[in-house]
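Laboratory data are not the source of any read-out in this text; all were calculated from the coordinates shown. Every value quoted in this text rests on a predicted model; they were computed, and no experiment measured them. Cβ atoms are built from the backbone, for glycine too; each structure is taken alone.
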Structure P
Amino acid sequence: MSAVENFLNKEEEQEIIHAIQQAEKMTSGEIRVHLEPSINKDVHERALEVFHMLEMSKTNLHNGVLFYVAVESKAFVIYGDKGINKLVSGTFWESTKEIVITHFKKGDFKTGLVKGILETGIQLQQYFPCSTNDSNELSDEISKG
């Protein structure tokens, strides 16, 4: 099995998908998680590539959020689209990133992602509240590369 397949088991993946669904009930923001084995470039640059590959920049309000993890490289980034970044401060993602990293350092990857995703929903709610006509614009499934 690859490092990506060993990173989370099926139950953990389902808990993460459930967290995405819960977070998206709080906000019109769209959240995705992408896992891949390793990177050979800057982690932010790769996260941006994946963001576009997953067509996350096509949301109506440009409020997509990607949790990108390169498992073997031990690299992690939260990437928010331009609709979010034009409204929030430069430190907006720092507290969420710290929540995730704290759990990652303990080897508890599922909890880190779940707590980070739920915190993202809470944080985005003030800028992008969920409306009655909100639709799920992106898949909630974990993508793997």
Structure Q
Amino acid sequence: MAKAKIGDKVKIHFTGSLEGGTVFGSTMNEEPFEFTIGEKNMLPGFENALIGMQKGDTKTITLPPEDAYGPYKKEHVFVMERSGFPKEINLEIGKRLRVRLQDGRYAMVTIKQLTEDSIVIDENDPLAGKTLTFKIELVGIL
């Protein structure tokens, strides 16, 4: 039976969870996820875990923050004036937005806090600083 290798397009099911067991993503009740190993569309540790697996194999891996979304960086938390946001945008804590930062670049941010005059936004990925566990099933090599 064929073993998955770099360059193979694979079909997988996975469940991703945090240290306390909270699930942050899963394909178990959906269509399997497809991607090509080595195209860097997934976390490197996740892709590497698939190498050598065969159709039907399952594996559980744990990735520390440095091998996942990196450490949480306090310097990526900013305060912006509420007046800088269009009034038609529904602002709520936890909402993800694409915004232009003071240095001119665009970033995906999460609204962390709202006041009458300001908004605290967090440019860190929501999974930054977290240890992630993935249960992976190789459904097929295409």
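The table below lists the values:
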{"item": "Entry that produces 14.1, 43 once Rg and Dmax of the Cα atoms in Å is calculated, selected from P, Q", "result": "P"}
{"item": "Of the structures P, Q, the one that 0.65 was derived from, the read-out being FRET efficiency 1/(1 + (r/R0)^6) of positions 21 and 77 (r between Cβ atoms, R0 = 30 Å, to 0.05)", "result": "Q"}
{"item": "Origin of the derived value 2.2 (distance in nm of label points 7 Å out along Cα→Cβ at positions 5 and 117; candidates P, Q)", "result": "P"}
{"item": "At a computed -1000 (helix-only ellipticity at 222 nm (-39500 (n - 2.57) for each DSSP H run of 4 or more, over all residues; to 500)), which of P, Q", "result": "Q"}
{"item": "Which entry (P, Q) yields the derived value 26, 12, 10 for semi-axes √(5λ) of the Cα gyration tensor in Å, for residues 61-132 alone", "result": "Q"}
